[in-house]
Every structure is written in C-alpha cells, then in structure tokens.
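Structures given as structure tokens follow.
Coordinate-derived values only; no laboratory data. A quick note: this is a predicted structure, and the numbers were derived from the prediction, not measured.
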Structure P
Amino acid sequence: MTSETRGGLKRLLGLEREPVALAWFTKAPNDIAKVEKKARFCAKLALAAQGPCFYSTIEEEECMGGAKYCGLHADAGPICSSMAAIPYLTGKVAYGFGDVGSRPQLKLGPDGVMVSIPGSDLPRIVANLEEMRSKDAFPA
C-alpha cells in the first residue's frame, strides 16, 4: 500500500492505527523482503502497521491457527463446516481456501478462494454490487 493510500485511508476513515494491506501469493515475490523472524500472524499484522513491507511463508508462522486460517497449512477447515454450516448457522458470509481434500475435488487452482453467502443476503448483496458498478469509483 502506498503511503498516499495509507494516509488517505487513515484521514478519511479517522483510523487510530495505520491500515495494513495483505496480498496472497502462490510463490515468493522477488521484490519484497522476507520477514526476519518467526512470529504469530497477529504479530505480523502489528509489525506491518509500523510500516515495513514483507512476506512470510509457513516456515515463519509461529501460530498454527494463523497458518490454518491463512491457508498456509494442508489442515484448513473442511468446506462442509467452514463453507456450508457456518453461514447457515451464523447467517454471516464466510470465506476460505478449502481443505486438502476439497481443493482437488473442486478443481480450485492455487489462487482459488471460496465465498459462501447466506441466501437471505444475496438480493441485498447483488443490489449493492450493481450500485457500486454504476459509480465512477468502481468501473466495470
């Protein structure tokens, strides 16, 4: 995230902390430094809020929960619970990378992410997306 974008978000939204941007890569980027030491995912977010840009892999993840939910470890929650049951039981949108068994079955490529939306929210979400598409800030 550029310093202009970071400053704009902080000013416009009245944020008390620095915003952090995440990007998911299927292979290590050549133009970004690797994090220097092993840490928990939440600690890496705090570090990123201080300004440095870095990437990390499973080897630098200290918390298996962080590794699991970031899709860095084959032990991701099965889609039957994470993508089907959770939205039904909670009424909330869920996203996930799928588990080691479901990804090949669904033919998800390395960049594939799944999103589950409760049926009752679909009309509102589609209407909002349509409205956003009609605005100059969201060109098609």
Structure Q
Amino acid sequence: MNTNTIADFGTPTLAKSINDQTVEFADIPSSKKKGNEAQEFVNYKILYMDKSIKDIKDLSASGDDRKDIKAKSIALYEFVIPIYKNEYMAYAKLCDNKGSQAQKEQMIQAIEQQYNAEFERKYGALLESGKKFAADNDLNVNWD
C-alpha cells in the first residue's frame, strides 16, 4: 500500500516540484518550455494515483489488519486525488501561466490550511497500522 508518491501532499516541497516544471534557463535553449509542463506533472501524478488506488482495490485482503490497511489506503487516496485534480491542477495552471509569487503562495497556503490536518490524520493512521502490521509480522521496513 505504498503511499510514498503522496507523502509530500500539502508541503512546500510539492509546491516547489510543481513550480520547478516551469523553470527556463536563458543560456540553455533546451530548457524552453511549451507552457503546460506543471499541468503535465500534476496529471502524471494523478494518473499514477488512479492506478495505485485501482491496484489497492483489486487486492484481496485477508485478516482484519490487512483489511484495515487496505481501507485506510483507499480512504487516503480518495481524499487526495480530488485535491490534485482541482486545487493542485489550478496551482499548476497558475505556474504554467507565470502567475505572481504572491498568487502562488496564497493558493498553496489555502490548500495547506484547508486539507493538511485531515491528510495528516489519515496518513498517520495508515502509517500507525502499517508499523503495527510490520512489527507483528517481523517485516523489516525502513520508515524513513
């Protein structure tokens, strides 16, 4: 139930990654952008999440702890996917259209304020269940 691709949700790191897709360097002609790179980046993440949630839903889960982890994974993906499709895509469009830094910061802060607490709650609950499952089953997992 890998959630590494969404671990940066609601962080300045994700906002920077999206915005960095639009960076051009005057002395490097190959860095010239078409104008939709940030949107393509977010769309790629959405496609990957859509595939991930489908794969998770297709897994058979026996045992209460496996069912719990599966349910929490699905809930987490179902929470973040619409935010990527709406808020993060709008942010990507702003980045592609060279919006002002103030506009970008305002949009990112609104996303963080509106969604981070719920994301952290869901992500933390999933992580807690995963750590318990790993310990109970003697799985060697690096949680860093």
Structure R
Amino acid sequence: MYIETNQNTYNYLFKLVVNLKEEKIILDKRIDDILTFNPYSLSKEIEETQNNIQKIHKEIQKNSLLKGLEKPLNHITKYFTSVSTISSNYDNIYKNIVKPIQDEGKEGVKATVKWAIFSIIISTLISLLINNWNNIYTIFTNS
C-alpha cells in the first residue's frame, strides 16, 4: 500500500501530539486540584474559626447592643460543630470515600487518554487514506 505524505502531514501530526500533551497536563492538574485534599490545612482552618467564634461570643456577652447576634451565632456554632466532627473523622472518610473516588478518577483519565490517542491515530489514518484515495485506487487497479 502506498501513502503519500508531505510536510503538512508531519506538521498536522506534530500539532496533534503537542495538543494531546497539553490537554493531558491540564487534565492532570484539574484532577489533582479536585481530588487532592489537605486534612491538616482543614484542621488549622477549623481551629482558627473556632477561636474566632469564641472571641465573637465573648464580645456579644460583654456588649448588650450585640445580644441580637447571639441567636445567629449559636446557629453558626451548631453547624460548625457538625463540620468539625466530620473533619475529625476525616481519616475514615478519606479511606472509605475519597480515596476510592481518587483511584477511579485516575483510572478514568488514563482510559480517556488512551482512547484519545487511539482516536487521533485512527482519524489520521482515515484522513491519509481519503487524501490518497486516487493513488491507492490506481495501485490496486493496475496490479
């Protein structure tokens, strides 16, 4: 089988490979951002927020003009306590929920990249076949 290529073919293939590399880097970064979680950072933020809530609560107790804020602050404290409880159990959540999702996400990206490469190769071959159909037809009819 005879296929004719020229500089445009090589430029096109090079451009596809470069685009594929760039897309893989972008996808890897997005997945890392989504699936990477720092429990120590969360613990630090929770501790800082608890300290701020305590300071606000003390200020409300000192100033009668701020008494109207006591009820909303109690609601915030209630919800924040729930978040704090969940974060303290983060290891179990990570092992049983987040980690399996991370692993599945990574496998999904790998499969997507493989299919993307496969489809680029197939579309390139089809394009070459269509572009050189007259030459191929001539070779098979003259033989």
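Here relative contact order in percent (Cα under 8 Å, 6 or more apart) is compared for structures P, Q, R. The highest value is that of R. Across the set P, Q, R, Kirkwood radius over Cα pairs in Å reaches its highest value in structure R. Upon calculation of helix-only ellipticity at 222 nm (-39500 (n - 2.57) for each DSSP H run of 4 or more, over all residues; to 500) from the atomic coordinates, which of the structures P, Q, R produces -9000? Source structure for this number: P.
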